[in-house]
Structure I
Amino acid sequence: MPNRPAPRGLWALPPVAVLAFFFLYPLALVVQQSFSPYDGGTSVEPYAEVFASEAFREALVTTVWLAAGATVGCLVLGFVLALVIAFVPFPGGRAVAKFIDVFLSFPSFLITLALLFVYGTVGMANGVWTDVTGAAEGPFHFLTTPWGVLLAEITYFTPFVMRPLLAAFSQIDTAQLEVASSLGARPARIVRRVILPEALPALAAGGSLVLVMCLNEFGIVLFTGAKDVTTLPMLVYSKAILESDYPAACVVAVVNIAISVGLYSLYRVVSRRVGA
């Protein structure tokens, strides 16, 4: 008898088993620990305690507004920069576009460290100020504030918006732009009526990616030294490492994961509608 081919489902078992062991199982342990108070048993007491704490509420609000603000900043700045690179000829334009691909591989703390060298308390900008004015210290101290974290996140994540935009812009037929221009359309109108509709799927993809990454960003907040800025990932670190309160840390982690998965699901719905 001829050998029958193996059912297709069998080929899916190895990757599913690997995924379950290395990802789903640790995630299940985190969820289980979030329902395990120190006095034993299974209870929602850790959730009640965390949700009632002011530190959690402040961390949640800080996380949401930093992520939303960084996403809006990245969308605006990324769209403008991608527009210039794609449609405004200038020497080195191709090199800049290729550098964006390299920039995506940089760790977030590296960009934050560079900003510290420029705008830190003993950074270059403050050094120039004190040399010129003779003042005891410079005026730039915003990196240790929420605005410094926001600047660092926009600086780091903007290329994640630019990359899909540049790919989308490369698909636009330049004849459409030439026809619109010959009919008397101003550049702003061409951007609004021709380029922007083609860029909407790329903006949705890049913006949603930045939003999810900002919600889970840890290195930037840590390296800016912003002591008064506590996000959900920082709260997980504080509860687990500094306070050894593992049930509370797992509760915050579960909330963070739930928000991220929810936003990703929303992105999938929006991207399908925009694509349609």
Structure II
Amino acid sequence: MPELPEVETVKRTLNALVQGKKIQKVTVRLPRIIRRPDDIRMFETMLEGHTIERVERRGKFLRFLLDDLVLVSHLRMEGRYGLYAAGEPLDKHTHVIFYFQDGTELRYTDVRQFGTMDLFLPGEDLSLPPLNKLGLEPLDPEFTPEAFRDLLSGKNTKIKPLLLNQAYVVGIGNIYVDESLHRAGIHPETAAKSLTAEQLERLHQAIVATLTEAVNAGGSSVKSYVNGQGVSGSYQHKLLIYGRKDQTCYSCGSVIEKSVVGGRGTHFCPSCQPPI
């Protein structure tokens, strides 16, 4: 599933591709992608004639800000957006098509069909599901060491599943949690409330540094991820721990192990990240 760096990259490429384009019509070919409104024809007609002013990101969600509507989109496992010229052959997994007045088309494809779209009036989207209960943005100025410390204070939950919980910190999925914990030298099963002030500072720095580097590299194309222009990310070539089971740790030479923490496959170095 695309995580914060991948969704941020898609956001940036979409702004380059569709910002300022006016929607002529919309065709939904797979109704279950649309969750709000529940009337698919209403979804199509509401978007007609509106202009995409810009695309923003909230956690792992894309927010298409139109002149007086907000479209919230989650890519889930395999969702992709691409801009095409009118008349180009349709991929069989194309589920939603936005036809622009200039003759181009923004197509949403999704092999797994898990993606979602919700349409809101301005101001509604941040106060209603799916965005209303999301936590701190780790690349925003508000994500300070103090805010991070307060967030984890008194939590007896293991640190990895806590960081994966989007109600606390958004956008950090399995790849970047493993990478951040490794950088900070923290075992993934450590209880959050047992972390020292020094460990919390290291973890905060590791999260920000890891995500920033990943965004600058266009994300990680570990599986099928590409950005809005069909280009793969390159951060997978810089991963220190994720996906490297039974290989040697770059820092100490120990063999990297993999276990299951909070129901997720988890990579860690037993020497660099000793259990407490």
## Note on the structure
Computing Cα Rg over 2.2 N^0.38 Å for each of I, II, the value 1.28 comes from structure I
### Origin of the derived value -23000 (helix-only ellipticity at 222 nm (-39500 (n - 2.57) for each DSSP H run of 4 or more, over all residues; to 500); candidates I, II)
I
## Note on the structure
Structures I, II compared on relative contact order in percent (Cα under 8 Å, 6 or more apart): the greatest is I
### Query
From I, II, which structure was percent of Cα pairs over 24 Å apart, for residues 94-237 alone = 50 calculated on?
I
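Bear in mind that the values in this text are calculations on the coordinates, not laboratory data. As the structure is a prediction and not an experimental result, all values here were calculated from the model.
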